[in-house]
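Below are structures written as structure tokens.
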Structure 1
Amino acid sequence: MNKSLEKSAREFLQPKFKSIPSLKELYSTIKKDLTAVEKDLKMFTKSNNPIISDISSYLFKNEGKRIRPALLILCSKLLRYQGQEHIRMSALIETIHTASLLHDDIIDDSPLRRGQKTVHTKWGNNITVLLGDYLYIKTLGLSLESRNQDIVRILTDTSSEMIDGELQEYFYSGNLDLEEEDYLEILKKKTASLFNASCLIGGMLAECKDKDKEKLSDYGHNIGMAFQIIDDLLDYTGDQKELGKPVLSDLLEGRITLPLIYTLKKASLSEKKYISGLVSNIKADGSARSKLLKFIISNGALDYTIKKADDYSLKSKEIISQFPESIYRDILALIPDFLLQRRT
């Protein structure tokens with residue numbers, strides 16, 4: 001791929017906020033809680049079955065960003081929750097997320113995630129499907145220990161909605177006629193629903209008022225939408241070494257995302273045929289990727305995409321600002337900025 005073109009795409013998403021703390025700094029006030037979450041993750045993914053034990057250790061050895069558990073913890077503390085159930089619920093949320101990634105990687109036939117081989121690449125599709133199912137069922141079983149049965153319902157409904165979104169995305173795989181409205185609906189189900197649930201459960205543990213539950217739910221939805229739009233944008237603007245996967249991997253796997261949707265919407269009939277030809281030949285033609293990226297950069301699609309993510313981010317900040325001032329509110333208000341300027 002043309003190195004100068006790839007560099008120009010990366011430079012588009014240079015950090016715009018020099019004063020934004022790192023994720024480590026944002027998590028400093030909840031470091032003990034997140035450490036406890038890691039212990040819970042290791043505890044309930046242990047098994048006498050060596051396959052489950054080995055793969056679970058492989059999955060959870062890389063802690064990742066832990067955005068969803070952090071949001072649950074921060075939202076519970078925002079409303080002065082004093083118990084310990086937030087640790088277990090945060091671990092369950094992260095396990096649901098991990099299970100969804102296992103299935104997602106099989107469907108997309110992704111060879112890498114976070115720079116390491118995907119589970120299905122190492123152990124095969126059959127075992128990976130079964131492990132994903134196991135993690136989903138184990139999570140819902142453990143959630144039944146909660147005294148708040150509404151939380152169990154939320155976890156169940158969210159898991160169902162995520163799978164619904166995955167099926168919807170698969171249905172549209174490779175479809176260049178995908179509309180922005182349908183794309184956003186997929187994001188809402190597949191990604192934002194778990195962000196929504198994380199924030200809402202944090203408030204429910206604190207037994208907050210219904211109006212506050214609604215605010216936390218809306219905050220989670222908007223930050224989840226911003227997160228995924230940036231994630232999709234990074235497929236065009238990211239660095240392969242930082243992302244742990246090649247540029248335009250999503251498109252190679254059939255995922256049609258906002259930069260391409262916008263480009264096709266603005267394109268003339270002849271340009272659409274040209275783009276369609278590039279997409280069709282992207283695996284076989286080494287130059288197709290560079291040509292497509294050049295076309296997308298030139299028509300304002302990246303600006304439109306970052307603006308869309310920024311709109312959701314601003315909504316989330318506006319919502320969280322309605323809560324009483326605290327260190328947790330400040331951190332929740334900074335997380336959207338961090339997500340907008342992230343590089344991985």
Structure 2
Amino acid sequence: MKIWFPTINTNSGSDMFVRRLSSALDNKGINTVITWFPHWRELLPYFVNKPSPPINTDIIHVNSWHGFSFYHKNIPLVTTCHHCVHDSAYKTNSSLMQKIYHTSLIYKFERETFLKSSAVNTVSDYSTKIVTDKFIDISPITIPNGINTDYFKPASNGIKATLNRKFRIFYAGNLSQRKGADLIPGIMNQLDDNVELRYSSGLSKKNINLGRNCIRLGFLTDKELLEEYQQCDAVLYPSRYEGFGYVACEAMACGKPVIASRCSALTELIVDGVTGFLCNPDDTLSFAMAIQKLASSRQLCLNLGRAGRERIKRHYTEQKMAEEYIRLYSDILNKHN
């Protein structure tokens with residue numbers, strides 16, 4: 001079986017998904033090819049030449065935004081939707097220009113992609129529901145994202161390395177409104193000086209000073225990101241909208257409790273009071289109280305972290321993700337042939 005991933009490089013989680021799925025499939029003996037295209041191609045799908053698939057391609061696997069432009073009549077198309085920008089909850093955190101772009105172009109692009117697809121999937125039950133509601137006659141299935149739990153794992157020195165310093169919170173992600181970065185100063189201002197927050201600039205490489213007791217790390221390499229997960233006490237993720245939630249998944253795999261918003265797909269990943277805490281979106285006091293509760297009991301952090309890692313190992317591994325896609329590909333090819 002040979003899978004082709006023609007992918008527009010957007011410097012986002014969807015790029016990460018393609019790399020991780022391709023690697024996981026390769027480990028299962030499936031031949032994969034990724035072809036990267038520049039971001040501007042997303043704007044001009046009708047005015048660029050349609051690339052030819054690699055020889056002996058069995059399945060073309062695409063992103064919902066641009067997949068139709070890679071469609072070939074005799075090769076089944078599989079489409080993954082990572083989050084639905086037509087959801088009213090997503091639009092609340094979009095700029096006017098984004099709303100116009102999504103409404104005037106992306107909806108049309110996605111619908112054409114869905115109609116040409118042999119199968120459509122999303123990466124969470126939440127996103128599946130939204131796509132079903134927004135696109136008539138489209139019935140996606142859910143295949144959750146997975147991560148490498150042999151890579152994302154607790155530090156070998158465990159909690160001992162964290163005992164002789166301030167309680168450390170880590171924030172990973174783009175410093176955007178949708179990710180809830182604007183809430184961080186208000187959260188930290190309600191905590192005493194025994195709590196510090198370290199934060200990355202995410203994939204955007206944009207640096208913003210978040211103020212009191214916040215340490216700016218800038219852009220982190222994969223290795224540096226892993227080290228921050230491993231050396232923190234808990235991860236703060238006040239995102240207002242997630243189609244899946246890679247940061248929460250990675251943090252839990254590293255044995256860290258996650259303090260996140262009770263919204264979108266995050267409620268599927270995080271079990272409130274078991275693997276972390278879910279707080280009301282935009283409620284900085286709720287987030288501060290959850291952090292303080294963890295800071296008051298490192299044993300609680302340890303217990304929630306262990307439960308989180310077990311949950312990820314049970315439900316959200318790259319191996320499990322690859323197996324589900326292989327079953328999907330096989331079913332499609334059996335019907336196609």
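Of the structures labelled 1, 2, which one yields 16 when relative contact order in percent (Cα under 8 Å, 6 or more apart) is computed from its coordinates?
Values: 1: 23; 2: 16.
Only one of 1, 2 returns 16 for relative contact order in percent (Cα under 8 Å, 6 or more apart), namely 2.
If helix-only ellipticity at 222 nm (-39500 (n - 2.57) for each DSSP H run of 4 or more, over all residues; to 500) comes out at -22500 when worked out from the coordinates, which of 1, 2 was used?
Clearly, the read-out refers to 1.
Given a computed value of 13.8 for mean count of other Cβ atoms within 10 Å over residues 147-154, which structure among 1, 2 does it belong to?
Numbers: 1: 13.8; 2: 16.4.
Going through each structure in turn, the value belongs to 1.
Here semi-axes √(5λ) of the Cα gyration tensor in Å, for residues 179-274 alone has been calculated and equals 33, 17, 9, so which of 1, 2 was it run on? Spell out each step's value before the answer.
Numbers: 1: 33, 17, 9; 2: 20, 16, 14.
The read-out was computed on structure 1.
Could you tell me which structure in 1, 2 was used to calculate Cα extents along the principal axes in Å, for residues 115-210 alone as 56, 33, 24?
2
Of the structures labelled 1, 2, one was used to calculate mean count of other Cβ atoms within 10 Å over residues 67-74, giving 26.4. Name it.
Source structure: 1.
If FRET efficiency 1/(1 + (r/R0)^6) of positions 267 and 299 (r between Cβ atoms, R0 = 25 Å, to 0.05) computes to 1.00, which of 1, 2 did it come from?
1
Can you spot which of 1, 2 the value 0.80 was calculated from, given it is FRET efficiency 1/(1 + (r/R0)^6) of positions 107 and 291 (r between Cβ atoms, R0 = 35 Å, to 0.05)?
Here the read-out was taken from 1.
Computed from the coordinates by the stated procedures, all read-outs in this text should not be read as laboratory data. In this text the structure is predicted, and so the values were computed from the model without any measurement. Cβ atoms are built from the backbone, for glycine too; each structure is taken alone.
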